[in-house]
Structure I
Amino acid sequence: MLTRSGPLRRTRLRPVSRKRARVQRQRMGLIRGMFAEPAPCVVPGCGQVATDPHEPLTRARGGSITDESNIVGLCRAHHKWTHENPEAAHKAGLLRHSWE
């Protein structure tokens, strides 16, 4: 296809922006440090090993994925349960609202 200035050049879209890639690298370093040693799931009485990092204050609610105080360790089952049952997870303290 031709344009006034010559042939149309197609540029590949980045799957992730440079800014997001930088934040993800920062998060991965933080997660590696936090989960270097096996730790139990934060749900009382669970006893399983925490495998999933979870942010009680999600990005959609104004939370940061690079703030260590906003990341807790959950086992896979409780992480899935948290996102499938947001009201109950909020009551259990596993999710927070933006105004809290």
Structure II
Amino acid sequence: MLYTYELTAIIPKDERFGLSSQMKRSAVSIPSNIAEGWGRASKKSFIHFLKIARVFLLELETQVQIAGLLNFIEETKEKRIKLLIDEESKMINSFIKNINN
């Protein structure tokens, strides 16, 4: 999440209420949904909210790709956040799998 905020700081100011804002909302929604699911104290609800968190992670990945295509972020920074997204995706998927077992 923190790296997303660093990236959005370099996106053009005219995108502050567009792509930049959407990226921040997606990044914040990931841990927020994990926390909400945990707070529901039900295995089924927790898995449901983990899946929602995964959706927001995929949204963030798409938004990063758009920012890269528009040359708002450098290729090296885009690659770094994509690696972080991939790592987090694996963690969420593993978490879901372990809870189901």
Structure III
Amino acid sequence: MTQTQKLRCDKQAGRMVPIIDRNRCEARADCVSICPYQVFEIRSLTVAERKDLSLPARLKLFVHGGKQAFALHAEACRACGLCVRACPEKAITLHPAVSNLPAK
């Protein structure tokens, strides 16, 4: 990570979290390799997770060995956006963490 990229990162982890679109992710692992905070892992989907996918996504999942990226350590995210830019499927977006949303 360059100094410029470090400056763009949030100094406090967990204010933003990466959300992965399950219908787009193809487990190419670009997010895993680029994330300086080890937020992502590639793992197999459970049966329950698979049934929520669209038919085209299930076919992609089969082709890619039944695996996808997961933000298992989302609380470590510092919103640098490297994962968003690196994802070839454009499956990752950053959103405010639920704990950081204003109360209604």
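Data overview
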| quantity | calculated |
| --- | --- |
| With semi-axes √(5λ) of the Cα gyration tensor in Å derived as 28, 14, 9, matching label from I, II, III | II |
| Per relative contact order in percent (Cα under 8 Å, 6 or more apart), the highest-valued of structures I, II, III | III |
| Origin of the derived value -27500 (helix-only ellipticity at 222 nm (-39500 (n - 2.57) for each DSSP H run of 4 or more, over all residues; to 500); candidates I, II, III) | II |
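Here, each number is a calculation from the coordinates, and none is a lab measurement. Just so it is clear, the structure is predicted and the values come from calculations on it, not from any experiment.
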